Structure I
Amino acid sequence: MSDLPPYYFRVRENGAFVYRVDTENRQRRIDMDQIAVVNIRNGQVKPHGDRDLSDEDMAVISDWMEERAALLARRDIDDIHRAVDYMNQTTHWAQSKASDEDLENVTDALLLAMHDLRSVLVRKKADRLISERDEGTSDD
């Protein structure tokens, strides 16, 4: 049991509950003592109860928050790549398998979602092109 990490992070939507793991007790059981609550979105670390967090606690929590933010960013991009695959599969389904009733059921929702997505992508692309052009002209 001594191979357990000294900290455990119970992940929740906005961050995690942080526990210190203790296996060095008389009963040889795993004790988990909550020491903090962290919020990834706003970077807040709240000690649990009257607890003071040590420098080591804060360093471990900070490292976890950075790693978690990077993991979530990778997942977001992966989800988008999956969405592209789903769009391609949906196109194939609509072209080769969908009945008229199936298409009637989803066409309006798909068209609106695709129009909304296209509008955002075109606007963001234009903003990037304008920004790149402006950066190129300010160096002169």
Structure II
Amino acid sequence: MYYIPYNTKLRNFSRNLRNHSTKGEILLWMQLRAGKMCGYQFNRQKPLGNFIVDFYCGALNLVIEVDGKYHLAPAQVVKDRWRQGILESYHLNFLRFPEMAVRNRMDSVLQEIHLYIRHYEMIHPELKERKSRYLK
């Protein structure tokens, strides 16, 4: 795992985003919080580099984004790709879900996250040793 620096000026904005989450973000957070997803610790509205991601799990090098309708706008698609490319340079992996999929098909969203975790654990057997540190 790599240390990912972040812009300390984003702390207050991150806190504000946590207090004004979308319905999809709230619903997904209820499924990810407190180690509910395979025992892994997730953070929400986490500053990474100069960006804030919706959900982050350091043990899995995983970012989960819940994208509202505005993410379909061509300019936003380009911006999201650019931002994701920068964060992927820190060896992070991304899962993206449309807001409405999180709201209406939570079982499918959770299944995809679960499949990612099982695959990641398979290709990173050392994770079982590290996992116990993240569960504390």
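Derivation of every value follows stated rules applied to the coordinates shown; laboratory data play no part. Remember, it's a predicted structure, so these values are computed and weren't measured experimentally. Cβ atoms are built from the backbone, for glycine too; each structure is taken alone.
One of I, II was used to compute distance in nm of label points 7 Å out along Cα→Cβ at positions 63 and 103, and the result was 2.5. Which label is that? Corresponding structure: II.
Taking relative contact order in percent (Cα under 8 Å, 6 or more apart) as the measure, the highest value among I, II is held by II. Look at mean projected area of the Cα convex hull in nm² for each of I, II: the largest one is in I.
Out of I, II, choose the structure whose coordinates give distance in nm of label points 7 Å out along Cα→Cβ at positions 7 and 95 equal to 5.1 when calculated. So the calculation was done on I.
To test your reading of the models, identify which of I, II gives 13.0 for mean count of other Cβ atoms within 10 Å over residues 15-22 when calculated. Only one of I, II returns 13.0 for mean count of other Cβ atoms within 10 Å over residues 15-22, namely II. Each of I, II could give helix-only ellipticity at 222 nm (-39500 (n - 2.57) for each DSSP H run of 4 or more, over all residues; to 500), but the derived value -21500 comes from I.
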